[in-house]
Structure 1
Amino acid sequence: MRQKSRLYFIWVTSMRGRVDHAVTDEEMVAGMADVRNEYEALCGVRFVPAPMICGPRRTCRVCAGRVW
């Protein structure tokens with residue numbers, strides 16, 4: 001029996017638009033290593049994260065549709 005793969009992600013607030021995008025753990029590592037500090041969300045949007053002090057914002061509908 002084949003085991004289902006799991007998607008591990010975290011919600012990250014975008015600096016522009018103040019929307020929360022879902023980012024996989026692999027993409028989180030790649031984004032932190034990126035000189036531009038950009039992440040690619042599950043919806044395909046590349047964005048710069050807001051400072052950690054910013055609270056959660058509205059959820060990206062496309063990202064939400066891919067995780068729920």
Structure 2
Amino acid sequence: MPANIAEGSAKSSNKDFARFLEISLGSIYELETELLVSYKLSYLEPEIYDQLQKKISELQRMINGFKGTLII
């Protein structure tokens with residue numbers, strides 16, 4: 001995910017950058033799914049799952065907010 005944001009920041013237009021932010025969001029949603037599966041399979045304690053889920057939600061909000069500031 002950070003690599004997609006970094007790559008997108010090097011693009012010549014905000015439209016291209018926004019596309020890479022969307023790719024980053026897709027990666028975050030994949031991570032969220034993997035986190036849920038890990039929790040359901042009892043690989044994670046509830047407290048750890050909750051902490052990580054909050055961080056994922058925060059990242060989703062941050063990237064969506066940043067994407068919203070781009071003038072396309």
Identity of the structure behind 4.1 (criterion: distance in nm of label points 7 Å out along Cα→Cβ at positions 12 and 44, calculated), options 1, 2: 2
A value of 95 was computed for volume of the Cα convex hull per residue in Å³; which of 1, 2 is the source structure? 1
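From which structure (1, 2) was helix-only ellipticity at 222 nm (-39500 (n - 2.57) for each DSSP H run of 4 or more, over all residues; to 500) calculated, if the value obtained is -6500?
Considering all the candidates, the number was obtained from 1.
Bear in mind these aren't lab numbers, they're just calculated from the coordinates by the rules spelled out. These figures come from a predicted structure and were not determined experimentally. Cβ atoms are built from the backbone, for glycine too; each structure is taken alone.
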